[in-house]
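Alright, structures below, take your time with them.
Bear in mind that the values in this text are calculations on the coordinates, not laboratory data. Computed from a predicted structure; not experimentally measured. Cβ atoms are built from the backbone, for glycine too; each structure is taken alone.
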Structure P
Amino acid sequence: MSTATTNPVAIQRRTGWDIALGIVLLLAGFVVLGDVVVATAVSVYFIGWMALFGGAVAFVASFFRIGKGGFWPMLLGGGAIAVLGLMVLRNPLIGAAALTLVAGSLFFAAGLTRIVAAFQEPEHRWLLLIGGAIGVILGLWVLLHLTAASFALLGVLLGVQMLVEGITIITVGRWHHA
């Protein structure tokens with residue numbers, strides 16, 4: 001007697017809804033890039049509210065773990081995230097600067113990682129070197145111009161990501177369960 005289980009299979013395909021979603025994302029990306037300062041402000045407030053709400057939920061949920069493992073890490077982590085969200089909401093300019101500092105550091109670190117990987121991967125060496133150099137230069141520019149970048153970087157990143165997502169969904173589609 002055989003017990004065959006059927007696992008849902010995910011296939012990648014493009015539907016009319018995917019094209020509609022892609023067009024909406026493209027339009028939203030252009031709107032965001034039209035005023036990156038406003039998009040940055042909205043992003044900072046959104047991140048602040050999500051951190052405050054998520055941290056508060058984790059803090060409260062930690063009390064359901066009393067007597068089980070993970071009470072203290074969840075309590076302290078939830079409290080810390082809630083406080084972080086509150087701090088971002090109370091001073092969004094510092095929140096934007098902190099998020100921009102993190103983004104610049106990530107660009108720089110990823111660029112350095114690609115440069116190091118280029119010397120270990122001869123097949124794609126030039127592509128990794130070029131991508132790494134661009135990442136290092138972008139990271140240095142953001143870190144050296146933190147004040148100017150803080151007002152626009154998050155909005156630019158959000159807008160570009162929306163454009164890329166829209167183009168990708170229109171051309172490739174999404175994963176659907178068969």
Structure Q
Amino acid sequence: MIQIRFHGRGGQGVVTAAELTALAAFNDGHYAQAFPSFGVERSGAPIQAFARIADTPIITREQISQPDILIIQDASLLENKDVLAGISARTKLIINSDKNAAAISALIGNKIKPENITASAATEIALRLLGKNIVNTVILGAFARATGLVTMPSLLAAIAQKFDGKSQDIIQKNHAAITAAYNYAS
């Protein structure tokens with residue numbers, strides 16, 4: 001079972017990112033779950049959500065304290081020590097940052113090696129292709145590329161499913177942004 005913890009700020013769509021991850025994994029034939037951590041959610045406040053992906057039914061329902069993958073939608077959250085709680089040398093970090101992996105590793109005290117860090121230009125991509133700084137869908141392109149846990153077709157289908165009822169323009173813009181982030185990640 002792969003355990004994924006998402007960190008962001010209220011209003012950034014952290015819960016939606018976790019749900020899309022689980023939906024994409026389900027589309028790929030895996031078992032999946034996603035759930036938020038509820039507290040005092042307000043715009044701009046740090047929040048977290050969780051997702052699990054497995055090839056067998058998922059029984060556990062508790063929060064993820066030792067993530068295999070850590071997705072950070074807002075790099076300023078690295079200042080909060082709780083964001084890095086439970087990580088190990090094998091944890092993969094996907095982060096919305098314009099810094100390179102070596103700089104991010106140094107910033108977090110080398111707790112994660114640069115080869116396990118994927119920096120995404122999610123903010124730049126979101127502003128350019130979506131017209132606003134909402135990176136929740138965008139960073140999932142980097143997640144798909146860095147981990148291979150979900151395929152791009154399943155991720156694009158998850159967007160169409162989740163945003164059913166919204167305009168085709170919104171779906172197409174999100175598809176373009178996810179694809180750009182996927183192609184940017186290395």
> Between structures P, Q, where is relative contact order in percent (Cα under 8 Å, 6 or more apart) highest?
Replying inline: P
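For distance in nm of label points 7 Å out along Cα→Cβ at positions 108 and 140, the calculated result is 1.1, so let me know which of P, Q that is.
It must be structure P, since only it matches.
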> Given that distance in nm of label points 7 Å out along Cα→Cβ at positions 132 and 148, derived from a single structure, equals 3.6, which label among P, Q identifies that structure?
Replying inline: Q
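Quick check: 16.2 is what I get for Kirkwood radius over Cα pairs in Å, calculated from one of P, Q. Which structure matches? Don't skip to the end; give the middle numbers.
Numbers: P: 19.6; Q: 16.2.
Structure Q accounts for this read-out.
Work out which structure the value -27500 belongs to, where helix-only ellipticity at 222 nm (-39500 (n - 2.57) for each DSSP H run of 4 or more, over all residues; to 500) was derived from one of P, Q.
Working: P: -27500; Q: -11000.
Only one of P, Q returns -27500 for helix-only ellipticity at 222 nm (-39500 (n - 2.57) for each DSSP H run of 4 or more, over all residues; to 500), namely P.
For distance in nm of label points 7 Å out along Cα→Cβ at positions 28 and 68, the calculated result is 3.4, so let me know which of P, Q that is.
Attributed to the structure labelled P.
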